[in-house]
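These are the structures in question, set out in turn.
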Structure P
Amino acid sequence: MKIAHALFAIFLTSAALAAEMHVEPLGPTSATPVEVHYLSICEARGGHSVTRDGSLIRVTALDPQCVIVLPIPMVEKVQLPELLPPGEYRAEVRLQGDTNIYAQTKFVVRNAGPKPFEVHPFAALAGGSANLQLRIVGMNCDQANCSDVTTVRVDGQPVPLLSTSDYTMKFIAPDHEAGLADVSVQKSDVVSVSPAAIYFFDDDDPSVFESVLFPVLFSADGAHGSQWRSEAVISNPRSWHIENANSIGPLHHCLTYPCGERLDPRSSVHLSDGFPRGAVLRVPRPETPDLAFALRIRDISRDAQTLGTRVPVVRERSMIHGEPIWLLDVPLDPRYRVKVRAYMIEPVLAPFLAGSIEFQHGQARVELPFTLTRSGPNEPYSAEIDLPQLSADDRVNVAVKLPLDATGWAFASVTNNETQQVTIVAPQ
């Protein structure tokens, strides 16, 4: 078994994986069943045993049969036998008879149970968040100025209140180590506690932050004198800040945190370029439904003809996991240029970032392989594939296949060679 484990470690290292194991769903709550997915060259013929000791989850692959010569990786999926309470967890996989850790991951389970109030934003930077205002939402005060509230505590430590007007309570995010924190509010002699109300972060843990894909953010010259520009907007209509894990906007020579990560209440941010192969904004999962997005591309050499074409901004929950992505009724007519763009977000299990486009044309099965690449941490893994121009009025259904156990998305841009009008074909 130790030989198999050593081979697997070399296999993972040579493949430069972003992760060898993850949970599904990527952002679990205390109300969602959780699976662990891990990459393996050893089939667990006897299934898996699962035990939990507090925050440590141990998974053992029973009767593992490992392929040593020319190993073919597979994805093993293990359903955890119980719902997990809110907290921070570590999951480890071992092979039966081997004490070495075969695969591991850490993740956060958010509280989906009843709570007397919520705190927004949910995420705050660990170690002090540069005067970030947190707001207690959903707790009724007996008076408009909440004067009957005497104390607010974060993990038992009192924090000074900034405001108790308009039936709300605000306070500055305290200096706190990374992790979940309970918040309590004392009104007269009554104490209400909201468990795991805030997450203090020091990285962009995918179980805490949801990926939001902007497929194109670019300015470039195109064919036939076209000048393509993208125009995107991020809007925070809420009355509280939102603290993202990253920024995809211009930094404007920022010297101190926050540098674009923080969205002010009732504000909008406009973006135009910098990410020709797409950008990923990582938003705290409880706040993602609050944000609004827009993205258009247009040919500014023909401003008088059109305001542009809408390109979907894709929340992670709308992406496709572990299945082909279907693009229907895609033309192969020589009057059009057709480019398929495929995307994959972290975590990544597959050792080789290879995918394929497949479609049926007459009696022939056409397969176009591609490799996903990424040049920066704020980008998705992506690939661009030009479809062949065949004959007039040809249309096909295209299957975009991503690597093993991937979460991703794809679309096709169809550009008229004469008018430069763009049509977007996206999965539904």
Structure Q
Amino acid sequence: MKRKPVWLHSAIIILLLVSVVVPLLGSVLREKDFGIAFDAGGGGWSSDFAAHLTFAKAFWKGHAGYDVQSHLRITGARFGRPVEHALPFGYSPTMLWLLAPFCLLSPAVAFISWTLLDVAVIWWMTSPEWGVWIAAALFSPAAIACFKLGQTSFLTAAGLLFLMLRDLERYATGTRAPSLASEWPDVIALWALTAKPPLALTAGIALVAERRWRTVAWALGLSVLTSAVLTPLLGTSWVYDYVHLMIHYDLQTADPAFVWSLKPQTMGNLRALLQVTVGFGDALASRWSSGAWLLALLSIVAVGWRRWLGPEGVWGGAMLSYLLFCPHVTSTEELHLVLVLALVAPASRTVPGAVRWPVVAMALAVLYLAPGFGYEGALRIPGVVVAKTLLVGLVCVYSLWCGEAFGRQTANERMSKTCA
């Protein structure tokens, strides 16, 4: 993989550290009790990571489950008083394994370690020659919010990018049926993504569309096994509690203890468009969005299976379908658009700029329209939804162009070998 000049890569990381990471970690070290923000209104969590780490620590001590009362009890113990609201732990049991090493640390030290892990994966994502386009996304409102809240989006984006690049490489080299031994890195990456089931489903659909059944089956089996091992601590009803939490993750049917944390107005998907802009009830908007996502996933499998689109279209379509239709996409998850940037940026020699540059510009525009430091007007949600929809079409065009270029290249190579 060709890499950019070392000085440019280092300068990007240094700029990120100086302008974002160091000031953030400095403020963490100055906090008396990291993660809790008390004010006249009673206070709450200042960091999503701190809330989820608190849940994970309580779980490993045998004090936590997915039920509402567990959330309230754990939060009250951390705050030192009874509470009526809690931040739901919306991750699967896989996340409890991933957070286990951080549970050995104090909340502040754990957050610092988590942030430095983000920096490490950012270093990897931005190391290729085309990584400058990913670097352009690192200073967006979505990225800054991800750092501040301790969200998982940098890590999950890296996992998805790892799977996508390996799949594209296999396609380019004609290795469509890899050995089981060579698949284990993909299995582990997909298993880690099962911490957020919608993202694991997104990657799994792309792999199934590329006929990578074995990778998906092994990752699913590993997820079931590692979750089953935790059942004695979670309680036998954890599956019901978790599914209930996910199904009722909207303003109308969620438990009152969780409703405060649900903010469709900060999203940029079909649910937000229907609920905020059109005025639908949030439960109905979520169901319609889920239905549209299911249809999109089935369509991706169909076009990938029939080879109507290459892997670029399959992966780009799967990621954009997730960002458009999955009802549980927060504003920080727009960072997964780095996969679209990684798709189109390296193709300068095979795809004309008229196809690539609109994709790059539109993906970055969506990232910089995220709420927070970005534009928050009434047209933000419709604008972001329209931009993502246009990106789907552009990615399909890009994939078709890449397929033609790949076909021409393969034909030329076959002719050269024949002549030789």
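With relative contact order in percent (Cα under 8 Å, 6 or more apart) coming out at 13, pick the structure among P, Q it was computed from. Computed on structure P.
Quick check on the output: 19.1 is Kirkwood radius over Cα pairs in Å, for residues 101-308 alone, derived from one of P, Q. Which one produced it? Could the numbers behind the result be given before it?
Details: P: 19.1; Q: 19.7.
Checking each candidate, the match is P.
Could you figure out which one of P, Q the value 1.9 for distance in nm of label points 7 Å out along Cα→Cβ at positions 293 and 389 was computed from? Mind showing how you got there, number by number?
Working: P: 3.2; Q: 1.9.
It was calculated from structure Q.
Out of P, Q, which one gives -0.43, -0.60, -0.70, -1.19 for log10 I(q)/I(0) by the Debye sum over Cα atoms at q = 0.10, 0.12, 0.13, 0.23 Å⁻¹, for residues 213-332 alone as computed from the coordinates? Comparing all candidates, it corresponds to Q.
When Cα Rg over 2.2 N^0.38 Å is calculated, the result is 1.00; to which of the structures P, Q does this value belong? Display every interim value, and only then the final one.
On the way: P: 1.12; Q: 1.00.
This figure was derived from Q.
Of the structures labelled P, Q, one was used to calculate helix-only ellipticity at 222 nm (-39500 (n - 2.57) for each DSSP H run of 4 or more, over all residues; to 500), giving -1000. Name it. Derived from P, not from the others.
Where a number appears in this text, it was derived from the coordinates with a stated rule and is not lab data. Everything numeric in this text was worked out from a predicted model, so none of it was measured. Cβ atoms are built from the backbone, for glycine too; each structure is taken alone.
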